[in-house]
1. Out of P, Q, R, which one gives 54 for relative contact order in percent (Cα under 8 Å, 6 or more apart) as computed from the coordinates?
2. So distance in nm of label points 7 Å out along Cα→Cβ at positions 15 and 87, computed for just one structure, reads 1.7; which one of P, Q, R is that?
3. For distance in nm of label points 7 Å out along Cα→Cβ at positions 79 and 103, find whichever of P, Q, R sits highest and give me its label.
Structure P
Amino acid sequence: MTAMSAHAGSFTVRSRGKGTYEITSEVAGIVAESGISTGTVTVFVRHTSASLVIMENADPSARRDLEAFFDHLVPEDTPYFVHTLEGPDDMPSHIRMALTRTSEVIPVIDGRMALGTWQGIFLFEHRRAPHQRQIVVAVTGD
């Protein structure tokens, strides 16, 4: 029986405001550093107004449609929101985060993430203003 290994890393994403920002290569770099051949990688965003999604990475219009859908689903001008101290996008950003995910788990096979051909990992920034978002990555396996 082989003992499981673990490796962790982190990086910062500087957003320019609302939108999706691909982080696949940064996560892949940490997976490669880990030396783990078979296992899983967990990616986690340490914020309550941004999230992570695995999404189409070939055609940017798919991500624009996702962003437009969330703008329609949780509009910033909702009159009954009370949590608006940081602006009209404050509460909508928290709801959008709750409807998506703060972490993703991806299989690692032969030392690489087993993403599909058109899949990428994206930070989904829900605030209008630029932010620095912390991403934590943990790789486990052997």
Structure Q
Amino acid sequence: MDFELAQLGLVALGGALGGTLRYAISGLVARRWGESFPWGTLVVNVTGAALIGALAALVVVPGDHAVLRPSLWLVFVTGVLGSYTTVSSFSLQTLALLRQGETGRGLANVAGSVGLCVGAAGLAMAAVLATRGG
């Protein structure tokens, strides 16, 4: 039971940090580039995808010892990045664009978000694996 509480505490700590970072970065990007397109959410999701790709590469290198301990995975991946990235905001903003008749922008948000996030995760993972000889 104590182990589960400790794990929950690690996730909660990471979640608080991730949510705070998402709010700050998304707001900064929105103020800088405007809110006619959900740039803040896109930037947060793409950077979060890149970070999760890089962290995953540190854990899944075959035949090597994992660099990231399970407790750090809970803090940074489950907690920070789980709270930092946001499919719910992406979904709501896409629906808002579609409801406003901005079909092209809504579809661009979907294609751009999915393409950029998957690409960022893959590139970051490949970069980390390349530096580790994997």
Structure R
Amino acid sequence: MALFEIVREVHLPPEETWRRLTDWEQHGQHVPLTRIIRTDDGFIARTGIWRLTFDDRMEIVEWREPAFCRLEKRGRVVTGWAEVQVDALPAGSRVTWREDLHVRGVPRAFDGFTRAVSTRMFSRVIDRLLAPAGP
């Protein structure tokens, strides 16, 4: 598995930080070729174009708003879990995003590459979701 952790401190109150991070549909706006589809127990991240797509099905297994949620990845291609934690700071919030994922069919020898690509992609998503609003 490719375990990684991303930590950010932002000048947003915890409730607003939480709202932005758990607006799952907005995640799709920042991941190329991906759209988010809500389900009864979580959501599906559908990635690809035309018929060349795969679904990353995520089930929300723990939800403690506005501080913590845990997702289990139950797709045929991507498996693992993700945790989002929001802690209050005197001047805003600290976000800790932990994720452990595996892409089926990709040998464990490539976990370092998977970790590097995933860290870069999720860092970009988090940074964009938490960016100050434009004019």
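Just so you know, all these numbers are worked out from the coordinates, no wet-lab data involved. Nothing here was measured: the structure is a model prediction, and the numbers come from that model. Cβ atoms are built from the backbone, for glycine too; each structure is taken alone.
1. The correct label is P.
2. Source structure for this number: Q.
3. The maximum falls on structure Q.
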